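Take a look at the structures below.
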Structure I
Amino acid sequence: MKLSMWTLYDWLEKKDFRPTAAISDGKPHIEGLRFPKDGQEFEPTGDFAQIVSGRAASGGGSFQTALVCGVDMVLLPTANAQQVCNAVLDAFSFFDKWEQRLLMALLEGRTLQDLLDIAHQVFQRPMFIKSDSSWVFAITGGYDISVHPDWARLEDSAVTKQSDFNAVKAVSLDPQFQMTFLQHYPAILKSPFYQGNVLHANVWLEDRRVCEIVAVENGRPFVQGDVHLMYQFATIVERYMKSNRPLYLSLSGLSAFFVELIEGKPVTPLNFDVARKTANWGEQDDLTVVCIGGCSQCETPIMSVLRERLMDTLRYSCTFSYNSQIVCVVDVSKNDGYDALIQFLSELIPQDAFRWGVSYEFSGLEQMPDHYKQAAQLLQRACAAGKTSLTMYQAVLSLMEEHLNSLPELQSLVHPDVRRLQQIDRQSESQYVKTLLEYLICGGNYTDTAQRLGLHRNSLIYRMTRIQEIIHCNLDDLHTRKVLLFSLLISNNIGT
């Protein structure tokens, strides 16, 4: 097993050698000891440690012996070379046997719990392995709530396969702890939930974080050597996850189908039929797409917790992770309609942790990619506006306005009477444009228009008389009214 200089430093310190560290790298790449020949000058090497004169290594200091690897040194004040050699060889022997026990457990097909129990023999602290959605895969036995009041819940999670939402929320929303879930190397961190230091490692497969390993101090502060031992253990757990890939990294057939649709990969009519039957969706059922994003700087465990909650509670749906988002394709017809679905999601999705967007309804599965784009765009707009959620019905007018305004050739087709009214509105703060728009939408009905504008009917008649004095066209002509309505919708004052 490759060790780090920090691991060897900690080992020598435990053996009462009173070492002094001069370590700047310290990554676990040391394969063993190498002894320079008599009379040969000391030359640093990258993969083997050497035992040399402490005075030579330190440039004339008072140390008797030094353990050196590359730019890293451990200086020892009184121990001779033979004593240091014996201690270092004992360290390699101890950790080699530990690694062999872990590897044998892998080869024998033993459980993740067995691996954790072997790891505990070295770390000697409470430890657990949690899924990306923070329910516990494995946990060390023999500890109680003295470790932390939440320890009993962690043990329950290993049985119930349910995460502790409050714990997940605490670490996922803490801005200083969020970046923890992007790290590829273990670290000693202060947990906002445990209110103390933990030794934390992520395990990755195909650029996806599939689990995390956590050790709790429990009255014994961590040292740098623990970090590199955790790295070795996390590497073993990664190999375990790879060999059990279907359990830890897989999309359902339906989820994979939708990912292929989004990414434009070829599908056949048979794929569509199989997808509908798999999800139990009728051919005439209305569907919608929901895109959900977290408020954190990165994808944290709370995303996976919500994904699993949606999978368990959202009926007639397919829920999966894509592009750091949760995507739900939902049968609206079988969920009591669009409004009922929005109400359900509003109650289920925590407002302080997530933003989400919902597309229009659609029936043909081939339309799903376009509606995914709708939902993803609405999610972005909700985030930018500081809103919890946004549906296509809520955003469609502003989206239309933006697209219409981005087409200069359409702007040039706006009827000049609309431009006249816009100019007068700007100069006198009148509301002629809005009045004419509502009048045209109501089909020229004065009563309906007055009600929509909150005006008395006589006030509306007076205002419309004034508008007809300003404009040049005939409002009684149906074709002209269509031209004016389209012109008002295209013009950039539609929202006023």
Structure II
Amino acid sequence: MEFNQLTIHELQKKLKDGSLTSVEITESVYRRIASVEEKVHSYITMMEETAIGQARAADRRIKEGNAGELTGIPIAIKDILCTEGVRTTCGSRTLEDFIPPYDATVVRKLKDVGAVFVGKTNMDEFAMGSSTETSRFGITKNPWDLERIPGGSSGGSAAAVAADECIASLGTDTGGSIRQPAALCGVVGMKPTYGRVSRFGMVAFASSLDQIGPITKDVEDCAIMMNVISGHDTSDSTSVPKEVPDYRAYISRDIEGCTIGIPKEYFVEGVDPEIRASIDTTIKTLEGLGARCLDISLPHTEYCIATYYIIAPSEASSNLARYDGVRYGFRAPNEENLLDMYRKTRSSGFGAEVKRRIMIGTYSLSSGYYDAYYKKASQVRALIRDDFDSAFTKCDVILTPATPTPAFKIGEKMDDPLQMYLCDIFTLSANLAGVPGISVPCGYTKGGLPMGVQFMANHFEEGKLLQIASAYEKNSKIERRMPEL
């Protein structure tokens, strides 16, 4: 087995006992990238020279006995997170040449423990999409079937992990953009509680929904990543000053006596039969481990899509107003006056999906419509959060499919925005409620495509999620396959 195929915790042992160096691991990752990246297109910007330097520094650090949990581990960074001196494009023409003067807090935390940065991963433009088809820099393909999408908007991050082009990655999740691509690419993805991980240095899409989280090869690696990136940050006013537990300590705990809620609203017509059968098997596995599964209701689920697609575009409309061609980023040439410059810059700088959401959001916030749309959506959002609060008085975690279908063909939904938006139907409720969620592989279709199960827990209960997810992962008897590239 190549070094790039190993997990973080497997590599940790080899680095610690001296049987492997970070330089050897990093070189293995870049050999893999040279072999398959042309097919998959996970990355926008490579950082090979920087990575080799970081790997050498990590090896010195390990020899000195000063290693952290991610010292020497090659990590990929979604291209929505600021990296000092390395361009951060957000998958958009608007920022295709933008080089940040500072690091996002999560990037700095990874640097502080000696992680190695492989590169910046491809994504839907400004994280607006569910398929990574809206990127200015081309489409990322699913390593399991190169004719299919990897999910989005963190499609590059998920595909890179699935294709062994990194050991783990960072993504962002506004309505499912970590969990959905993780499920479609057969890897693990976690959206932490809103406020658990600092958003400082992440280019904003929808500020009340965005959250940064890990995409990894297994649940234990997810816990390791969470240990490093979690915690209070005074640079982020939404960061919560709450103590961070050792998430790795939850990995070995049994789940006997845990209560798992099964919401009836998530098992409706439209769920792929193979996914439904896989989820039924997952429930039986958990019951066999001593967990108690019970039916629950999240009665306002039917309003989640409409609520999300008012709130998220409204916040995006406000956040993206800063890209006007004046201070930084793309500016259209040959303008006649200031207003003409604004119009040409924003018309040609943004792609079709971003412009669609800006227009939806601007309309929802406009005079005479604010109360009917944004205000009403915010009130319904409160009801959705109340649903979760009530449910968690009856159960420890909630179990649902991560996606309604396996990965679809490239181009299949691009002309039907509503069908594309429905891809996130099972994930965006966690963002509206601010609760954590995790997607874990739960099998393969007859055609060999990965499927994922989602677990959600109450605010700041990531430990419970990792406990349940790890127990399921270890006992599910799902064969660990690798995509044939």
Structure III
Amino acid sequence: MSLNQMTAHELHELMMKKEVSAEEITKAVYDRIDKVEDKVKSYITLTREQALETARKVDEKIAAGDKVPPLAGIPIAIKDNICTSGVKTTCASKILYNFVPPYNATVMEKLNSQQAVMVGKTNMDEFAMGSSTENSGFHVTRNPWDTERVPGGSSGGSAAAVAADECIAALGSDTGGSIRQPAALCGVVGMKPTYGAVSRYGLVAFASSLDQIGPFTKDVTDCALVLNAICGHDPMDSTSVKYSVPDYTQYLQNDVRGLKIGVPKEFMAEGLNPEVRKVVEEAIATLSNLGAVVEETSLPHTEYALPVYYIIAPAEASSNLARYDGVRYGYRSVEADDVVEMFMRSRSEGFGEEVKRRIMLGTYALSAGYYDAYYNKALKVRTLIKQDFDKAFEKYDLLLSPTAPGPAFKIGENIDDPVQMYLQDIFTLSVNLAGIPGISIPCGFVNGLPVGLQFMAKPFGEGTLLRAAYTFEQNTEFNRQRPAL
């Protein structure tokens, strides 16, 4: 097995035994990028020189006999809406095509303190708005399992990079399923932590009450290691929660005996691909055989999650994206005769179609006369959705569902049908509305394309998610399969 195919914990062990160097690992990853990036197109920006310099510093520490953190020397890709000091952060948008942040996001500071190696910035749906990474202002990312298909979105570049072994792990952001859905479609592990568990300082905002940064990894152990690195309170983020972060690796136990798991019937209803349903039912049988107690339950307000999300998220986006006006940074139209025309032209030329659609939806929902009818009502229904989860977690340790309604679809198949595209997140977005953690892990294949299994837990229940995901992974082979690029 080549170095770029290995997991972070395997590579850390080899480095500590001095059997391999961080520089060799980093070069192996860039060799892989040179070989397959033309087919996959995961990245917007690569940071090769910076990466090799970080790797050499890690090697010097190991040579001096110093103990280094678990992610030291590990090549990690970063979604391009996470601010990186001195490195372009574009959000895959023409409006930020030349923006170089003067500071690091808190998660970047945390990864830097671990001496992790940043490989580059990954492609995404513009401003994280989309489910296929076709809405990027630069190029379409392709699924490593079938390059005619999408990798999911909006963090499709990060998911594809991990699946194609173009990095060892990656960070993404999840506003309505943007980590879990591409993780499912690309056959990797993806987690959205509890809202407030990971600092959002330096994450370019889409919908501030829903956005959360999380990891993409090749296995559940690596997921725990990245969580250990990025979780924790941050005074720079007013929504960051003060809590004592456990060592998540202690939850990696191959044992689900007695764990009570509820399967919401609303998530197994119409709209679910029958073959995906079959794969998920087989996964449920596996968990039952391993000693978990799995039974059907109900989240009665689930049917309102999609409309509620598509009122709240665009409303917050409309407010957050007002700052892109062509004045202080980013794209500015040169055609304008006066300042008002400059605002209008800069925004209409700089933003893509999907971003403009959502800004208009959100502005409408917040406008006088409609605020109470739409936005206020959506907030009330969001509370009902959260109460459904609260009630379910009184009885169950975890909830389980498919991650996405079907396997990866063909590029171009849904691009002209916004509703079909929005339905791709039907099983993931209620997790964001409720602020709870969710994880997607590989659980099988349909016609050679990966299928994801989603576990959901109560707030700060990441440990229970990891325990169930780790047990399933240890007793199946799905995460060990790699696309033949």
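Here distance in nm of label points 7 Å out along Cα→Cβ at positions 207 and 471 has been calculated and equals 3.3, so which of I, II, III was it run on? It traces back to III. Here distance in nm of label points 7 Å out along Cα→Cβ at positions 95 and 463 was calculated and came to 8.0; which of the structures I, II, III was it taken from? Corresponding structure: I.
Values in this text are rule-based calculations from the coordinates and carry no lab data. Every value quoted in this text rests on a predicted model; they were computed, and no experiment measured them. Cβ atoms are built from the backbone, for glycine too; each structure is taken alone.
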